[in-house]
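Throughout, read-outs are computed from the coordinates displayed, never taken from laboratory work. None of the values given here were measured: they were computed from a predicted structure. Cβ atoms are built from the backbone, for glycine too; each structure is taken alone.
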Structure 1
Amino acid sequence: MTLTDTTTPFFTQAAKLAGLSILTADQGVDSQGRPTYLYRFATSAEASNQHTLLMELSESFEIAAPQMQEGLVSHLAEAAKRLRNPRPDAYVTLAGLPIAMRDFKWPLHLSTSGADTYLVHGTVGLEDGSNSPLHARISAALTVTFAEIVAAPEQPFAEGFIYNAIRKTLDQGQLEFLKSGNRQPVPVTTRYYSRWQKKFIFADTNASQRRDFIALKAYWLSGVLGGNEPVWMADPRDAQYLNTTVEEMLKDVQQQAEAGLLNMSSDTEFAAATPELMDHAATYRHLLDDALSATKPAFNEEMRAGHTNM
């Protein structure tokens, strides 16, 4: 069974289970002009566009398989919690960058250049609270062999690890934030996947690093971008990025709360920045400056200054 109007009841029920509702169900086209189905979900009919989830699936996507249905339900359940964040599109990197994922065009599509890869295009913007124009237009690429690991080259099954690969590439200083520019590559290779453990691995972190990450996330996503509203601190995407579990992250969140850096919500998966945390603004701005400097190619800067032997 492929996606047709007759499958909308499945999405309606899946959304209801996640605490969401379907705002719109439309048809679109992918980057190569093929039909897609567009579903926009929200926690309420009054939600602003920023607090909605747009899910785009290829017309040929097979929804009958239990694995596909389970993946869609899981994606919507996570999205429902992420949509409660003040900025659902915002993330932070281990290096200290607050970023937003924008305008991704799903599903993944085969390269038209002859390369043996699946591609998805999007934009990563710097989100430091200053309406910065700096961004990186990216082209994330999976080899066809690696794509076999993924249940389907569709948004619900690939978005999480694609976003984490982008964060990892930023941590490595291999993407440059610009005011304009061409697409920059983000290779998503088997080095990010352990066939033995059957999971993605982007970084090896210890408890101290995780606690630092949690404070960093609360500072930017709650304190700077979110008006001190609570953010979801138990996001499985962060757990995957940090190579840990949601349970371990929640222990680290509790420790940061006991240290006076977080205010826990009644739903203990959510927490807000405290004034004590916001007092560390200089530290987080310094991390941001260092992380931005690491993304600037020194060779190109020397070329611009005329320091070259060519």
Structure 2
Amino acid sequence: MRKTKAIDYFLLVLLSFIWASAFFNIKIATYSYGPVTIAFLRIFFGAIPVVLLCYFKKIKIEAFSKDWYWFAIIGLVNLAIPFFLIAFGVQKVQSNLAAILMATTPLSATLLAHFFTKSEKINLIKTFGILVGFSGIVFLFSDNILINEYNFISAILILCGSTCYVVGGLLTLKIGDKKNENVTASILIWGSILLLPISLALEQPWNLTPRLDSTLSLIYLGVFSTGIAWLLRFHILVHNGLVFQAQVAYLIPIFGVILGFLILNEEITPKVIISLIAVIIGIYIVKKGNKTKLT
């Protein structure tokens, strides 16, 4: 039993690390590629392991079934738009700041779930947690060393990308009776279809002379941070449930800040540390205030 538990936590930490590593890899990818091309190739490469899994498990992919429009909408809102916004924002914002900003996803989810679900209502504890978490983000925006008039809009766009993840998750409830692998493969396919013509028209990637590190980061983003990370998430959800898997929210911003410092030598100011702590505490309080057992 102890060995099994140790493996479960190892996979949880691994998933957190892979998702956190996306931020510095996005930064490196922006050295050579435009944000639309980054979003497209990330989704395209991410689709490969998921589609292969569906093939070997004989899971039917319903991307072009009668529910195609749901897959297309979710692919747009949950993948295409946030991947683009994050890549666009990271061009001018440090990757460690992006990790903290994206850590607000559980807080935004709690707020929106109150209005769009019947079982996830806000209570006093959750409200306090949301206020603590977002106060950390407000405090982060007061750090004129790292966020200023030059990149203020970029930071806001990353926050918008975080909100898109939440909206996409709520939309996924509309097709909650379908297998996770099928849904993920289908929205990845539609995300690729939607972004391909935009990438070709706006950024003309065939004219690029990309750096090797940017290309390797982009492949990593797709295969590991998108495709394999989703498969790991499925495994954890099936064997441990959503509550256990949700603990990645605490680890991703921590890993994101550390990796940004180690890989890109990004500055960590006192306000970054305080903001990070506030966001993590806010997420913790929200989880404590969630009286509904999630399965």
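For structures 1, 2, calculate volume of the Cα convex hull per residue in Å³, for residues 32-199 alone and state which one comes out highest. Please list the in-between numbers first.
On the way: 1: 143; 2: 128.
Ranking 1, 2 on volume of the Cα convex hull per residue in Å³, for residues 32-199 alone, first place is 1.
Just checking, which of 1, 2 has the largest value of distance in nm of label points 7 Å out along Cα→Cβ at positions 8 and 176? Can you show the working numbers first?
Values: 1: 4.7; 2: 2.2.
Of structures 1, 2, the maximum of distance in nm of label points 7 Å out along Cα→Cβ at positions 8 and 176 occurs in 1.
For the read-out distance in nm of label points 7 Å out along Cα→Cβ at positions 16 and 88, a value of 2.0 was computed from one structure; give its label from 1, 2.
Values: 1: 2.0; 2: 3.1.
Among 1, 2, the structure yielding 2.0 for distance in nm of label points 7 Å out along Cα→Cβ at positions 16 and 88 is 1.
Can you tell which of 1, 2 yields -23500 when helix-only ellipticity at 222 nm (-39500 (n - 2.57) for each DSSP H run of 4 or more, over all residues; to 500) is derived from it?
Values: 1: -10000; 2: -23500.
Traced to structure 2.
From 1, 2, which structure was Cα extents along the principal axes in Å = 44, 43, 41 calculated on? Show your work: numbers first, answer last.
Working: 1: 60, 55, 41; 2: 44, 43, 41.
Structure 2 accounts for this read-out.
Tell me which of 1, 2 gives 21.0 when you compute mean count of other Cβ atoms within 10 Å over residues 120-127. Mind showing how you got there, number by number?
Numbers: 1: 21.0; 2: 15.2.
The correct label is 1.
Assuming 19, 50, 23, 7, 0 is P(r) over Cα pairs in 10 Å bins from 0, in percent, for residues 192-271 alone as calculated from a single structure, say which of 1, 2 it is.
Working: 1: 19, 50, 23, 7, 0; 2: 14, 29, 30, 24, 3.
Working through the options, I get structure 1.
Computing relative contact order in percent (Cα under 8 Å, 6 or more apart) for each of 1, 2, which one ends up highest? Intermediate results must be reported in sequence, preceding the final value.
Working: 1: 14; 2: 42.
When relative contact order in percent (Cα under 8 Å, 6 or more apart) is calculated for 1, 2, structure 2 comes out on top.
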